[in-house]
Structure P
Amino acid sequence: MSLVTIVDDEASVRKALSRLVRAAGFEVETFSSGAEFLAASLPRRPQCLILDLRMPHVSGFDVQQALSLTSHRLPVVVITGDDSPESRERALKLGARAYLRKPVDDAILLDAIRTAIASVPPSAAPSKE
């Protein structure tokens, strides 16, 4: 079963997204901040990251930048309530597979997750530890 990680500073958003993603058949783990996610020792690497852009201290952009420095290419689906052409362009340049505005449409988000997971070549997919 694919693991999807959600990083969002809003508890209500994490809870709603967790329910949706679990109901779609994915395993879910959540983090309340970019710093918490980056500091975590993950027992399993996620197959997809749902990432809020606007978070205090360590933004979604910061998380994307940190991930770009690793050898593992984690597919990222960006969600944001503060949409702008500049944010969209920056998130996509940093490798986001999708960029969605909050509140996100459930079907569109699930499709973005499935597409992001499928976009990773088998040789680059994380091992099932």
Structure Q
Amino acid sequence: MNQFDNATAALELDPQLRELIRVRASMLNGCAYCVDMHSKDARAKGESEQRLYAVATRHEAPFFSPSERAALALTDALTLLAGNPLPDAVLAEAEQQLGADGLAAAVWIIVTINGWNRVAIAQHLQAGEYEPAG
């Protein structure tokens, strides 16, 4: 998992958007450890608390860009995939907003955080213990 996660670091996608994706998927998966971790990492990269609080309600919040909305919609669709096929419109919007490379990067980041959520939940990792490096 570490090698897989490290490989996504080379993919081109805004560092703050990476963390928003990780926070949103972790919320959907109920992984408190990862929500805590990636909220802290996002803040360390300059993300505002206001946007972190509103990531789950991005549909109504005026402070997310079209590309961020598309990436977060893709996150929802791929995280909640069981029994729900990925809507073509979500995929098309993500590719339009992020480009082909950005779409690929977002997909790999979503896949990775979903895996990490399951690892953290299985290991009963406790929220609150993580501190960002640096």
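Throughout, read-outs are computed from the coordinates displayed, never taken from laboratory work. The shown structure was predicted, so the numbers you read here are calculated from the model rather than taken from an experiment. Cβ atoms are built from the backbone, for glycine too; each structure is taken alone.
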Looking at structures P, Q, which one was relative contact order in percent (Cα under 8 Å, 6 or more apart) calculated from, given that it came out as 40?
Q
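With helix-only ellipticity at 222 nm (-39500 (n - 2.57) for each DSSP H run of 4 or more, over all residues; to 500) coming out at -11500, pick the structure among P, Q it was computed from.
Values: P: -11500; Q: -22000.
Working through the options, I get structure P.
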So volume of the Cα convex hull per residue in Å³, computed for just one structure, reads 100; which one of P, Q is that?
P
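Figure out for me which of the structures P, Q the number 2.2 belongs to, where distance in nm of label points 7 Å out along Cα→Cβ at positions 34 and 98 was derived from the coordinates. Provide the component values of the computation, followed by the final result.
Details: P: 2.2; Q: 1.5.
Clearly, the read-out refers to P.
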